[in-house]
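Right after this note come the structures.
Derivation of every value follows stated rules applied to the coordinates shown; laboratory data play no part. As the structure is a prediction and not an experimental result, all values here were calculated from the model.
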Structure I
Amino acid sequence: MTINSIGLDTQKTKALALDLNNLLANFQIYYQNLRGIHWNIKGKRFFDLHVKFEELYTDANLKIDAIAERLLTLGETPLHTFEDYTKNAQVPVGKNISQDEKAVTLIVDSLFELLKIERSILAKSDAANDEGTNAMMSDFITEQEKTVWMMKAWLSETV
């Protein structure tokens, strides 16, 4: 077994890096969706949603940076081209969405995909004894579950 500079099995961290890069690609699409709905939202709820979408894309941008830095900490290279992002993402792409309910539904659907990926990474990082990635995924999951609850409440749906 080969150990990297932070004491983790390099085979396990290489496998985790593939999943983290997949998460990074999905977050980049999610981020761009948020920018698009922030710019294009219309209607009576414009002021509230415009601010909320900015809050969400600012948070997504911070998470993107954290994921990329975690990849570097593990000794791997983060994806960094739009081609890589679109090729690897499962998050739905939102185009020309200006209606409030469609925008919020896109967020809920995107978070659903991100949560699936994060839970998978959490299980693998636990098995690799990678507390840094574990903590990051736990934090992301906790925040995003709350966001899903709030968005579904806004849509007047049950959780």
Structure II
Amino acid sequence: MEDLTNRTLTIEKTFEAPLELVWKAWTTSEHIAKWWVPQGAELTVLEHNFEVGGQWKYAMPMPDGSQFISEGTYKEIVEFKKIVTTADFKPMTANVELIAEFEGDVETTKFKFSVIHETPEYCKQQEEMGFYNGWGSAFDRLNTHLESLV
């Protein structure tokens, strides 16, 4: 098995929310639209076909009037445990794989989010571009959204 360590960036969090709710927040359009982007940004879900082989596509308007497009294809879905999808975040990030892993119960959910890049150099570049701040901000919004629902 290939060692992906030098091509992977990972964030781990624990949400004070039931596993079922965290899963729903990751898998349904109405929830995704509330947290997927950084604070102060808006998101339009253009497509969300949550099944293996299904496509997803989200748009975030940019200050210059252009659209920041996030899109991908679901590769693996294990209900309440794991989501694997390809992802392109145009124009900043291309051809990565996202892995969201969930473990929890009726009170808390441990969450692990990994992004696998094509090369170690590309991984380092993405980290320097603000991977942890960007995704960290989105996951903070997810946490706030979950708190409003619990």
Structure III
Amino acid sequence: MTSPSSSPEPTPERPDAAGDAALFDAVTAEHGMIYGYGVVSAHSNPTANGLVSSALREHRTRREEAIARLTARGVTPPLPAPGYALPSAVDDPIDAAKLGLRMEEDACDVWRAVLEQATVSEDRALAVTALTESAVNAAAWRKRLGTEPSTVPFPGGDD
């Protein structure tokens, strides 16, 4: 996953309530994934443009929805970092596809946590949608990489 490299402003405090904390963590992760997809886009083949633009749109939409939910509850959402450290170098379309896959797998992890911790049915619905979209995107990246099988039994978990 991408991780923040530095922040000029203090990060808002993570909430204590488990459901809000998981949503807060998901927003933090989505900020990094949106950044990461910029790198993926820059290094991908044109044949990946549809997948990249669709995934980026999904990540932006769910981030904005999660921010709106936190804000409505009086929770200050996390801010994006000014930059992010990537988990590996991205120099070509294969590296870009590997990063896309890694980010979608990470998205499955954070949204499954939201699903498990949510106390509000609307948050669970958002998490199910996010988990599903990221699992589908991960399968698409695995297919592009020639990885078999292209799907996993329980996205976002080790079970």
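Observations
- Rg/Rh (Cα atoms, Kirkwood Rh) derived as 0.94 - corresponding label from I, II, III: II
- Value -9000, calculated as helix-only ellipticity at 222 nm (-39500 (n - 2.57) for each DSSP H run of 4 or more, over all residues; to 500), assigned to which of I, II, III: II
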